[in-house]
Structure P
Amino acid sequence: MKNKNYITPSGLEKLKAEYHQLMHVERPKIVETVAWAASNGDRSENADYIYGKRRLREIDRRVRFLTDRVEKAEVVDPSQLKSKTIVFGASVTVEDEGGLEQTYQIVGEDEIDVSQGKISWRSPMATALLGKKEGDEVIVSKPKGPEALVILQIQYK
């Protein structure tokens with residue numbers, strides 16, 4: 001279970017787009033700059049060469065990471081799911097004790113965006129919600145202490 005990289009189709013496309021941007025746009029420009037800088041002679045004090053090589057290492061490291069994540073990806077399309085319980089990809093509307101309603105979508109680790117309500121399937125919130133159904137009450141461990149939430153709605157879109 002620890003090696004699983006569940007991801008939605010849109011999340012996978014974002015990883016592939018970042019890979020393409022790095023390999024086919026940014027890296028060729030940096031390689032060109034480094035080659036030009038190297039042709040200027042003394043490399044020990046050549047900022048274009050030094051910083052270009054550093055950026056190439058950063059890009060290559062990120063490309064290896066992206067390649068690994070894409071290879072291990074297990075794509076789950078929420079629009080194809082039909083479940084009465086909360087599973088990966090679900091959009092869940094919950095209500096806290098104060099009556100505040102919030103909606104979260106349970107997504108892969110590479111797709112987290114709290115400002116859009118996208119939380120990792122491994123987060124404390126998601127682990128509390130997974131397997132539950134509408135009307136259930138869950139206790140979520142938060143930094144301020146445990147919080148009770150009621151599940152109002154589950155959607156797969």
Structure Q
Amino acid sequence: MLKNPTYTLAEATQKLEYYCAYQDRCHQEVLLKLRQMNMIPEAIDHIMGHLIQQDYLNEERFARNYARGKFNQKHWGRIRIKKELKRRGISSFNIKIALKELDESTYLTSLETLAKKKLVQLKGREKEVQKRKLADYLLYRGWESSLVYEQVFTLIPN
């Protein structure tokens with residue numbers, strides 16, 4: 001039977017420094033990791049304080065990088081990014097800062113490119129089915145409905 005390893009404060013601190021240095025993390029992820037390591041609340045507070053003080057853990061930096069990454073890699077819209085950041089316990093203030101990272105012209109160009117790419121996959125279907133499926137796809141990815149429907153009616157005129 002495997003037993004969870006125990007960590008000294010120094011070992012746990014070092015392990016979490018590596019964890020945060022490898023990739024930006026939010027407070028929630030680090031807390032979860034510390035709880036999985038069976039650390040006591042006093043140790044968790046000490047380690048969290050250390051990580052913040054040494055700039056291993058920075059919510060604003062995490063939010064900015066997360067927003068940029070999900071937009072550039074997965075082509076998510078602002079709504080989906082905002083929802084996912086909220087789910088990770090990021091403050092509204094940091095979410096606003098993160099969303100400012102998305103350049104407006106690049107944002108609109110990305111929506112158009114994504115819509116055209118999806119439309120190619122929908123060729124051969126009825127116009128109404130194309131419109132519905134394209135709109136559903138873009139809305140699922142977190143794009144604002146006003147932008148989505150504008151794009152749908154531009155690409156698939158009546």
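Each value in this text was obtained by applying a stated rule to the coordinates, not by laboratory testing. Note that the coordinates shown come from a computational prediction; the quantities given were computed from them, not determined experimentally. Cβ atoms are built from the backbone, for glycine too; each structure is taken alone.
P, Q: which one has distance in nm of label points 7 Å out along Cα→Cβ at positions 105 and 121, as calculated, at 1.5?
Attributed to the structure labelled P.
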field: Origin of the derived value 1.9 (distance in nm of label points 7 Å out along Cα→Cβ at positions 89 and 113; candidates P, Q)
entry: P
message: With distance in nm of label points 7 Å out along Cα→Cβ at positions 33 and 129 coming out at 4.8, pick the structure among P, Q it was computed from.
response: Q
task: Match the computed value -22500 of helix-only ellipticity at 222 nm (-39500 (n - 2.57) for each DSSP H run of 4 or more, over all residues; to 500) to one of the structures P, Q, and report its label.
output: Q
message: Once Rg/Rh (Cα atoms, Kirkwood Rh) is calculated for all of P, Q, which comes out largest?
response: P
